[in-house]
1. Given a computed value of 2.4 for distance in nm of label points 7 Å out along Cα→Cβ at positions 59 and 139, which structure among 1, 2 does it belong to?
2. Of structures 1, 2, which gives 3.2 when distance in nm of label points 7 Å out along Cα→Cβ at positions 27 and 43 is computed from the coordinates?
3. Computing mean count of other Cβ atoms within 10 Å over residues 75-82 for each of 1, 2, which one ends up highest?
4. Of the structures labelled 1, 2, one was used to calculate volume of the Cα convex hull per residue in Å³, for residues 83-146 alone, giving 122. Name it.
5. Here distance in nm of label points 7 Å out along Cα→Cβ at positions 11 and 131 was calculated and came to 3.6; which of the structures 1, 2 was it taken from?
6. Given a value of -8000 for helix-only ellipticity at 222 nm (-39500 (n - 2.57) for each DSSP H run of 4 or more, over all residues; to 500), point me to the structure among 1, 2 it was derived from.
7. A value of 17.2 was computed for mean count of other Cβ atoms within 10 Å over residues 51-58; which of 1, 2 is the source structure?
8. Determine which structure produced the value 1.4 for distance in nm of label points 7 Å out along Cα→Cβ at positions 19 and 35, calculated from the coordinates; the candidates are 1, 2.
Structure 1
Amino acid sequence: MAAALFARRAEAHVDGPRVMSVGLGEPGRTPPDEVLEVMARRGIDLTEHRSATLSAPLVAEAGLVIGMSLRHVQEAMLLVPNSWQRAFRLKELVRRGEYVGPRMPGQDVASWIRAAQGDRERDSLANHSPGEDVVDPYGGPSDGYEETAVELDDLTSRLASLLWPPR
């Protein structure tokens, strides 16, 4: 859901990134019906989406890795140890980004990511603060999918506004 919401916002920008959705599970799975329904209400068709698995080559080539939970970020770091400087939980990146402010005219995305990184240390990835994770609704009640979609819609909107602020 997060990748689709963010990709929709990024596609309007000349320097918009290639957005991929990968996870920790097995590849080739279809989204749950609840995901298809909540995304369809937002005008996004995910019927053709199939899961892909996080891998070292994907992490190595990514300019930014955004996980929904600490485990996602930790797994990326285990695959490519130096990725921790560009691997964040979505809530963490939005919080840090709002602290440093929107990307400045002429500032590239990598520079903005370094600014958001700030004084963050690698060992911070050993400390779990559940409030920084996006709740995974998988297997829960259908209203949980809607709650997560609302949260992701807000977070991806805020991140897009930081990366591509109105001029």
Structure 2
Amino acid sequence: MKKAFSGTAWKYGDNINTDVIFPGKYTYQKMTPEEMAQHALEDLDPDFISKVSAGDILVAGKNFGMGSSREQAAVAIKAAGISVIIARSFARIYFRNAINAGMPAIRCPEAVDAIQDGDSVTVDMAAGVISTPRGDFRFPAYPPTVMEILEHNGLIPFIKTKIST
């Protein structure tokens, strides 16, 4: 995992549920992560996938990822090019799915308040700092095991390294 991410902020509101992140009508279709990405946020922002660039940052309000436990919601966002999600708060299961998929999910309400849609934002994972045009904001460091999962790009690759050693 990179230690720092820089990109354009895509800002959305509160209570963005997993059905909006990855529509349920696709849940039982066999898709690659890249195919899932084509449907990321399509019901909220139909142009999202055509505008997002690799490394961009998703910013959301409270309770991001509420709803079902579908893992595709985290995988689709990551495959679309989003490097990190910053939110006021996360639904517990979505937070875990994001980490398991190798997607940093950062709770930092102060940064969410400061970031505007389209801002250039940098997240320094090692320093625990989010830099925005309106200032820098600190967030708590992840525990070492979570950092290892992110460094291995997800839980499954992390476990594979533990099994092979």
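1. Comparing all candidates, it corresponds to 1.
2. Computed on structure 1.
3. Once mean count of other Cβ atoms within 10 Å over residues 75-82 is tallied for 1, 2, the winner is 2.
4. Answer by label: 1.
5. Label of the source structure: 1.
6. Going through each structure in turn, the value belongs to 2.
7. It traces back to 2.
8. Answer by label: 1.
All of the numbers you see were taken from the coordinates with simple rules; none came from a lab. Small disclaimer: the values here were computed from a predicted structure and weren't measured. Cβ atoms are built from the backbone, for glycine too; each structure is taken alone.
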